[in-house]
Each structure stands twice: as structure tokens, then as C-alpha cells.
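Just so it is clear, none of the values below were taken in a lab; they were calculated from the coordinates. The structure presented is a predicted model; accordingly, all values stated were derived computationally and were not measured. Cβ atoms are built from the backbone, for glycine too; each structure is taken alone.
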Structure P
Amino acid sequence: MALIRPVIRKLLVEDAADSGLLVAISDEQGRLLWVEGDHRALDRAQAMSFVEGADWSEDRVGTNAPGTALALDHSVQIFAAEHFNRTVHDWSCSAAPVHEPTSGRILGAIDITGGSRVAVPEVLQLVRATVAAAEAELRLHMMTSPHLFGASAPRLDTFGSGRPTLRAGGNRTHLSQRHAEILLILADHPKLSSDRLAVLLDEGELDSVTIRAEMSRLRKALGSEHLGSRPYRLLTELDTDVAEVRRALDRGDAASAIRIYSGPVLPGSDAPGVEEIRDDLRTRVQAALLRGGDADLLARWTASIHGRDDLAAWSAYLTTLAPTSPLYAQVKAKIDRLDKELAT
């Protein structure tokens, strides 16, 4: 985020000096890294702890533009009393997340905070334009000074009906389903014998010759430095979308887990090892939602491919609705249909 601070200062901060506005830059967790702008506004903002170093994540302070933009992964405007905290009701703000150009991961957020003049579409458009300029600046830095970013681990994407993809060094490589199955299973199991890998790939137990042939093809595609044998194992770090959802669940962030979890794990695969990962992940996400009982998250889950036939989730969602709500009857009808389908 420090690399793009000069762009943000040029596009936003210089014009905010005597305007009553503040420009804030946060990290990916919602901690404010820099807060600049009108001096009087800076003094007023101290009263609500809108200062450098403060945690303005949504989990910490409730609805607010930088924290909510990070939680939802898109730009937002929050007007006055829409803020969760009453001490912020005199302010309005517009914010948008900044993404790392190659991996797409969230790096932080850019926010404009002020009075009612911030609560207009043009300000949100200005923030979005600044994010676009900042991300273009990051691309330029990545091309000219890649050492500043370090080498990130390759990442395997398995969710949804598209072809599984390996992202590494800014490149995307489409994988065969079998190669994706092998990598996902090896990411979950530090070391595997050829016999055990065969069982996890096929209930009929592939023979060792077939396993060796597949591993040989995979080494040619990835490079021999990534895969070891006797036992089979990963020699370098490999991140996966499955692991990202698990990390979100481990830190209690069900909202991020649902956002990332865009489809079943390798839905076309019937490999026992993949089916186990697929079922376990869905069960963990569902359990987190049922424990939390958040109406918005339950609504998103039941509208998704994962939860559209999830009777437990629909029933939990119904308990969050008032009987007089127009949605109540629709959700109740859906539950009745699922009950009948299960009965037959």
C-alpha cells in the first residue's frame, strides 16, 4: 500500500487539504495506515478514533465504509446513521478495496470521509477511479521491480464448473481434472505412498504404473522441483482456494468464507480423496452459518448453489424473519417443498 500512496495523495489528498474531507488508506485487515486531509476534520476524527493505527474492520466497529468494503470486496457508500456506531453518525464515507493485480487478493482499502457532501455518487466514482489508477501503478511496479513483492506461493483454484487453474508468477495454467485432483490431495496430505494416492484417486485403486505416469506428466507441466516421490509429496508451498476458505472459517469470518466459496470443489470429480475434501468443506461452512445465525449470510447461502436445497439453512433463515415479512411465506413454502422432496 505504501507503493500506491503517492498516487492516492496526488489524486485525492492534495484537493482535500481545506475541504473538510479526510482520505484514509487501510491494510487488508481494516487497520488505518494513513489518514490525511483537512486539519479541522483530522481533529474531529480523533474523537471517534479514526486515526492511524486504529482497527476499523467491520468485525471491530460495525458498518463503516473501509471495513465494509473489505468485508464485501466491493465499493460502498455509508451515509450518516447507516454507521453502526452512533459516534460516527455525523460522518459519511465512500470506500473501495484495492487488489493485488495478479492474484486478485485484497491489499487494503481507500476511503474518503467527511460530511454530507461525501454522500453523492460522484465521490464513489472518484474513489473507484483512484483504485483503478493505484492498481495500474502496482502493475507497473510489478513489471519493473518484482523483487519488491516477493515470490508468492502458487495457487490452485478448484471451485465451480470451470477448468481447474494453477496461478503462479502472474501466469494461469489450466489443468486436467486428474492433475488438479493430485495437487489438491497432495496439498491436504504431506506424504503419500503410491498405493495410498491410488486409493484417494480412484475407488478401483489405480495401479502403480498409472500413478507414475500421471506424476511424470504433472512434473513436466509444473517442473520437477515442485514434486517429490517415494513418498509422493509437494516440495514447494502450494496454496488452494480450499485452504483460503478454511483460513476464513478458522478466524471466524463466515462472510469471507462464503464470498470465496464460489462453487463445489472439482464438481466433476469422483475421486474419494476429493469427495472427502468437498463434503468436509461444505459441512464446515454450513456449520459456521448455522452457529452464527446471521440473516444476510443465510440468505446468501440459500441463494447459492451450495445452499439452495439445504433444509437446515432454510429453516435457520426462517427463524430470522418476522412472520409478517413478505419473505416469510416464501421461505416457509420453500421449506415445505424440501420436506416433501425428502419424504419421497
Structure Q
Amino acid sequence: MTRRGSARLLALCRRAIACAGLLLLLAEPARAQDIKPPIRGLVSMGAYRFVGYGGDPVNTLEPLDAKPGIFGGLVVIASWKQLQPTPDSEIGPNNVIDRALGEVRAYNDRNPDKPLAVKLRVWGGFEAPDWAKALGGPPIETIFNEKPRSVGRFWSPPYRQAWAQLQQQLAARFDRRPLIREVAVTACMSYTAEPFVVPMQEGVLTPLRAAGFTDAAYRDCLAHAVADYAPWQQSRLVLSVNPLRTAFGQGNGDQAFTEGLMRGCRRTIGRRCVFDNHDLDTDLPGPLYRIYATMKQLGPEIEFQTWRTTPKDFDGTIRMGVAYGASSIELYQDYGGFPLVPAARLRQWAALLERNAGVPAR
């Protein structure tokens, strides 16, 4: 195909979500020397109070300033509605991500021996802008954990296309920033930053089904989630995985579907594909043992987030993550979490993870 033909096809693909996979294949792959190193050690999961209390995510480094020189990374959180309040909004200067990066740079200047790297996590779902929630019909009013939450048709082609276009803007602005090492794949998310999770609650499932949610459409969304991030070429992509469950009574869920997408992610983008799960705990739910075993089998990079804000067996939880091959683990900085842990213990955990690379970072 000629360069002009490729450019024309790429332009058409940007307007059609069905071409997302082809766009990924045609995009010039990152050179090995351009792929950013992974984040290693303990990671602060960053702003989270907004989930419980509402409002926008507020990124702060205060908990890290209280325990400097220990953590290897920070999750910078932004919501879709913060970044793109209208369909035609462009991500300009002084946006929420740039402001957070400025704070990280200042922290690193104060702690040059142990600087922070950044994982970027952009929330859609109930944090999508009103215009995106209205694509294909009015926003869907639901009750999640006894709280009213409105969401859009996150499984639908128009919504997915808008999300993919947001990734084009974000990648153009941030992919070459060395401070951002990893980007969380949050395409298809609804109520948590875990794409494979639709809460098994009547107040969620009934309104979603009434608005057109189907298993086939959701599976299609998940199957194209990594392709939606094709514009990101240097940053690592973090895929948070769970067994797929879309209705009551599905037991352990469709583990094979998730495992197939995990293998597809590695085939498509190779070592830039990072596996993640947000339920790490010594009291691990039964359906996750198979997923964790697959993560370990496929190898690094592997990351976790603790399930509880402050695990009952915190030391055992970290060591369990290490045993499954983790080289980084996210800890809550809100609602308890690592601020309650002595600095000496945190340093021990950080050392375990930093030595647990599995293979050297390439």
C-alpha cells in the first residue's frame, strides 16, 4: 500500500470504530529503544475520594510527601468530563494531567534518589461527560452501592468511537512524556476502573439491559479495548483483568474469554502489555486463582492493586502479589491504606517488589 493510501485509510479509520484493529496494525510500531521502562515497587493509587464523596478527582502528593523516598510510582487520575467537557473540546495547557505532572516533577526534584514514575488512569463510565452519556439515548440512571450513578452506553459503537478519539488527543499530548510510563486501559469501564467488571447489582443490571446492554456488545467492546489505545506507542498499556460476568448465576464467570484477550494483548503489543488486577488479598475470591495463574504463566509485567483499602493481613497480601510475579503493587492512599503503615515496613515491601522483576526490564 502506498503512503498516500495508508494515510487515507487511517483517516477513514479514525471515523469508524470497526477499523480500530486495522489502525493498530498500520500504525508504525515503537522502536524497542523508545518503549518506556515499567514502574517498579510500591505505587500510590492516587486520588480516590471522589468515588465515595463525588466531585472531580483531586490528585495530591501529600501522603507521599509524608513518606518520601519509598514509592516508585503514582497513579495520576483524570475524568473524561474534566478533559473533554464538550464534544469539540481540545486538551489544552493547564489541564488536570499537566498540573499533576508538575507536582510529580517537584516531588522528584526533592527526592532525586527515589523519583516517581506515573501511571495515567482516565475514568469514563459514571465520570464521562454528559454529552458522552447521551450518545445513543438519554443517560442511564442506576443505583450502584446504594448511590445514584448515571452512565452512558459504554458498550455502543458511538460511545466507543468517542473514547478512541479521546485517546488520540491524550496520546498526542502525553505519549512522549518520559514521566508517564504506563497508561491504564479503561475502555468499556462503567463503575470502576476495571473494564471486565459490570457490578452484579439489580440497580445496575436492570437499567443497563433496558437501555440495550447485551453480552455480545460488551464482549465486542472488550475485544477492541486495546486497539482503542493504538495511538499510544511508547507507553506501556495496563490491562486490568477479571473473569467476565454479565448476569447473576454465572459462577466463576467466563475465565477463558478473559485469558484469550490477555494472550491477544501480548501478541498484539508484546511486552508493552501489562497485566493487572485490583482484588489482591490473602482471602482471594475463588474465580481469580485461574486468572492469577495465567498472569504468572504469561509473565512480566504483572501489577496488582489491593482489594481492601487496608488489608487485614497487609504483609501477607504483599507477599502473595510477589509470589504471583508482581513487580509493582498499588496501595490506597485514601480511606486508610499506606499512610497507616510504618515507613520501615513500606521500604521492606518496596524492596521485595523491586527485586521481583522476573526478567530484567527490556
Structure R
Amino acid sequence: MLDKEISIPSILKIGKGVLGEIGGLLKSSGISNVVVYFGNGLIDMFGQTVMKSFEDAGVEVLQYCELDTVDIDDIIDIAFSLDVKTQAVVGIGGGKVIDAAKYMGYLRKLPFISVPTSSSSDGFSSASASLIVNGRRNSVPAKLAYGIIVDTDVLKSAPAKFLYSGIGDLVSKITAIYDWVYEDKMGYTTVNDFAVMIAKKAVNSFVRTPYESITDDIFLRELVDSLAMSGIANEIAGSSAPTSGSEHLISHALDKLLEQPQLHGVQVGIATYLMAKVHDHRYVRIDKVFTDTGFWDYVKTLGMKKADFEAAIDMAPSIKPHRHVYLHEEKYRKMAKELLYTDSRLNEILI
């Protein structure tokens, strides 16, 4: 029997004020020399806190700067010019800098420390990076973060749209799992039951969390915990299948079709509700979460078009032709397109 090893983060710290503990957390893991990359404008916001924490812990910062590229050629150049004393690559910010730093760590076989400043998706905990390759955005293999450090006070400082995006991306696991199980039933793959269990627990824990506001610490912690668990489900499965189904194909298609796509998790959330109606599975729960959190109210302000979603549904199978989820079948594409015009909720949020 072949043994299969999976990676999990060695450092996981989520809570109020933990950005100021980053130096001690790394030092206690034997990391004394780091390079630190911030997202645009974030050195002014968080640089002093981070640098003081490293200094107090005796961790030497070999290089720190803001990074605004996800071009794979740029990242390769930076990765192979890192100081030889580097023991870890730290990425602090949104998706761009997280993906860039993650890929540098992967290339140089160095631990990557993920410090997201918004909760817009599960990218901070995933083992892939979204980079520009030959002028086009592509998902490339990387490695699960060695450490995940999330300061809930920092998350509160991000615009609300990033929270809505995170909510949409997390709730999408409901339909993604359903698609993956269907793919198995149709003989195209074999699900990993442990990965399914982890992904289900992640989303169910989140949708049952009591809260008064989406900026409550308990809500933010549960959202980030569950997004992190999603990354581990993918690691167990060896693919993104437990957390990415038809709803993600629609979002990726919108990215290609629209001049100015919306945030990934926002597009995914809308597509999740649509696919839950196609599946006839848990759409009432999804609708309630999106209503109670204000997700639907935010979506109404965007002026997103039914015609764009219709085109994205038709394009969806070509996004991942090697898979066979519901939208790879014409009858379900037809059903999804009809729902765009007949479902009362979709009529309310799309023009």
C-alpha cells in the first residue's frame, strides 16, 4: 500500500492583534531570517507593527518592499535573487501579493507565511497561485502555507466588499461538493471521502455561526477558519475539486468575458445560488446566508447582467474540459440559463 502524505500549516494563528505577534510566532518555529512582501499601500498601514514585531523577536528582515506583480517571469526573477540566508517568504496583503510570495516559496523550497489582510477568498490557504503566464491569468501549482496568520482587527479595516467576496467563496463549497460527488457518480473521478468531510464541516460550521454583524470577531474568525479548512480539503484531495465546481467555472468564464469582472467570491456566490437551484439542494440556506449577511444587498448595487451569466454558462465546460460537473451537460446548462430569467431572487439582483 502506498503512503500518502499531506501538508498542513505548522503555524495557524487567527485573532485580534496577532499581526503584532508575527515575529515571535516565526522565531518559535526556528525562523530567524525572512523576506517580507506587502501589498500596495500596506507598508504605511501595517509596516511599523510588523517590523517592530520582527525586531523584538530577533528575526532579521533581509528585504521588505511592496509587490504589485503576478507576472510569473517577474516572480521567478525575484525568487532566484533572494538572499541565500532566507529561511521564509512572508506575504502580507490581498490575493496578488499572497500568490506571488507563495510561488516564490514554492520555487525556492522555502516556507511561505500567509498573512491575508482581507478575507475575499480561500487563496491564502490554497496550494495553487493565480499568476499571469504568457499574458493570461492561470492557476499554477504551489505549496500550502507553512504558516497562516490572520489579524481580525486588520480584516475589519478592509472594505466590506472583500468580506462579501469571502462569504460567497466559502458558501460555494456547498455546490462544489455536490458537483464532485456527481462527477464520481457518473464515473469520471473518485471522491476522497475525508476531503468531502473536511469541506462539508468547514461550510456547515460557518453557516451555523451566530452573529450580530459580519464584523463580529466570532464571525470573522469562523469565516477565516473555514476558508483555511477548505485549503486543507484540497490538499487531501490533491486538487481543487472539493471546493470548486460549476459555480467556479461560471466565475472564471465571467473573468474572460467581462472587461471589469467583479471580485471572484462575489461572482462565485451568485453562481452558487444558481447552481444550488439547478441541484435542488440547500438553496434556501444559501439564500438566507446571503440575505442575512447583506451579500444580496451588495450584489444589487453592481448592475450585473443576466446576459453575461448566460454567456458564462455556455463557456463554462471549456474552462476545465477534463472535469465533468453538472454544467458539462447541456440539459443542466439549459436549466441554469432558464433560471436566470425565471427565479425571483436572480431577477431581483441581476439586470
For which of P, Q, R does Cα extents along the principal axes in Å, for residues 65-120 alone, calculated from the coordinates, equal 42, 16, 16? Q
If Rg and Dmax of the Cα atoms in Å, for residues 81-224 alone computes to 23.1, 70, which of P, Q, R did it come from? P
Starting from the value -16000: which structure in P, Q, R was helix-only ellipticity at 222 nm (-39500 (n - 2.57) for each DSSP H run of 4 or more, over all residues; to 500) calculated from? R
To which of P, Q, R does the computed value 5.7 (distance in nm of label points 7 Å out along Cα→Cβ at positions 89 and 177) belong? P
One of P, Q, R was used to calculate distance in nm of label points 7 Å out along Cα→Cβ at positions 161 and 217, yielding 2.4; that structure is P
